[in-house]
Structure formats: C-alpha cells, structure tokens
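Down below are the structures I want you to see.
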Structure 1
Amino acid sequence: MEKYNKDILCISETRISGSGSIVITAPETLHQFHFFYSGVEGNSGLHEVGFIMNQRTRDALLEWEPVSCTLARIRLKGNPANVSIISTYASTRDATETTKDNFYGELQQLSSSIAARDYLIVAGDFNARVGPSDQTTRQIL
C-alpha cells in the first residue's frame, strides 16, 4: 500500500471466515494497517470481502458494516461530505440465477441505505465478462 501510495484497498477472497478486524504490521516499515473483513463463520473464506486501510483512513472511519460474505460497507468522514464505500464480490457466471439475483438485490438494498449526502463508491470483483469467449481470449485469460 505504501509503495503505491494507497490509503485504502477493497479486497475479496480473503480466505478468512467470519467478520471482524485485525491490525497488520508491515515487516519492512513497521507501519500498521487495519484489516476489516466480512464473511460467514465456518465458511471456506473463498468469497469473503473486506478493506485494508492505513492509520490515517482508520482515523476517519465512522462506520463499519459487515453485510455478508460478498458485501461490506464502511463510512469515512470527509469534506465536504462523508464517503461510503461498498466492497463487493459478485457471483461467477456459473452461479444460479437465484444466487445472482440475490447478490444484486442485496447490493441495491445496501446502496439505497447510504445517506443521500454521502459520496458512494462501489468497488470490488464483479466477475464481469464482455462479449463471447473464443479461442484467443481463452489463451489470454
């Protein structure tokens, strides 16, 4: 994070079950980072999402909401407005239509609950595919 001058990362596939937060110390610099993760207890951790932030961003944290293994939300104090960030991990195309509909319904509901005056950022892995797959794209991807 420091090398690329990033204050916050939205991450997916954390491989940690349950929800919570821990402090991580970078071995090279001894700077501390705060890791907030959202998931289901006893789950494999494959789809869990979260945020990693530096101390400055942690100091601006107003709210942390672990929603599910595919959605989490934070709210940061900002100027001129607060910032809400949703970290996502969408189902792959192999998922059932019901699973996909549930995810997007939950995302819509969460997005609608954000204060109207907040800036909203939705980030994460949407497992998007554009256009049909062919021999060339299979070799690239």
Structure 2
Amino acid sequence: MELLIQNRSRLKIDLKKIKRWVSLILKKPGYQDSEISILFVDDEEIRVLNKNYRGKDRTTDVLSFSQLEEVKNSKLQTPNSELLLGDVVISLETAKRQAKKRGHSFEKEVFILLTHGILHLLGYDHEGNRKMAHEMRRMEREIIEFSHE
C-alpha cells in the first residue's frame, strides 16, 4: 500500500496509527495494495473544498475524491493489483465535536470517518440510492467490527 498522509490541522493525530488503520480498512474489501492519500484539515479548509467541489457552503466531516470511474463491487480488482483510489479529506475539528456528541473517543471518530471516506473511494454511496446506502452502512459495520477482533 502506498499512502500519503498530511496533517494541516492544528489538532494532532498519530500518523503511524492512521497508516495502520488505512491498511486495516482496505484489507476487508481486498484493496491492501492500493494507493491513497489522506489529508487532515480544519473546518475552514474543508468548508472551502465542500463549496468548490460539491457546491455546499458549509463544513462537513469527510470528503472523498475517487480516482475510480466506477466500481460495482469490492471484488472488481484482484487483491494484488495496484490501484490509485484517490483522496480522503477529514476535518479534525468536526471529528472532535462529533466524538464528544456521540460519546466516544476522538480516535474512534477519525477511524469511522476514514472508513466512510475510503468506502466512497471504492464506489460506495449513501445518497440517492437506498439499496447502496444500506450496503455502504453494512460494509462500514463489518470493517469496524473486523477492526476490533
């Protein structure tokens, strides 16, 4: 796996732990040998990105910019093929607020957001298609459960 991680937020995050998490997240759907970049930002930077790329002038927790044109299922690529998946951008400020609101740790919230963002890179979506949204939520639960085995 080739992984580029950058933290442009004032909040600190353990980058070695992020690398382990990304590897773990990609293992379940069989994409361990993929290329991916993760960018941690503040609320203002993610708001600008959300406005520029999605037309929504507000903060969000995670954005994904997939390099795949279409992935119909997670078995499309062989496990050993190299594949440029894309970029995941996470607001650590939003993650911190959400963790407090949901009653779990900041690290767990970042793991959940990484899982969500990476599944978007793999072609999963939760907007506009109930069946796909259900499949995405199922996959998120499986990865989170798998990570705690």
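Summary table below
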{"item": "Per distance in nm of label points 7 Å out along Cα→Cβ at positions 91 and 115, the highest-valued of structures 1, 2", "result": "1"}
{"item": "Read-out log10 I(q)/I(0) by the Debye sum over Cα atoms at q = 0.12, 0.13, 0.14, 0.20 Å⁻¹, computed value -0.47, -0.56, -0.65, -1.39, structure in 1, 2", "result": "2"}
{"item": "Structures 1, 2, by relative contact order in percent (Cα under 8 Å, 6 or more apart): label with the highest value", "result": "2"}
{"item": "Structure responsible for -15000, with helix-only ellipticity at 222 nm (-39500 (n - 2.57) for each DSSP H run of 4 or more, over all residues; to 500) calculated and labels 1, 2 on offer", "result": "2"}
{"item": "Entry that produces 70 once volume of the Cα convex hull per residue in Å³, for residues 35-82 alone is calculated, selected from 1, 2", "result": "1"}
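Taken together, the values in this text are just the output of simple stated rules run on the coordinates, not laboratory data. The shown structure was predicted, so the numbers you read here are calculated from the model rather than taken from an experiment. Cβ atoms are built from the backbone, for glycine too; each structure is taken alone.
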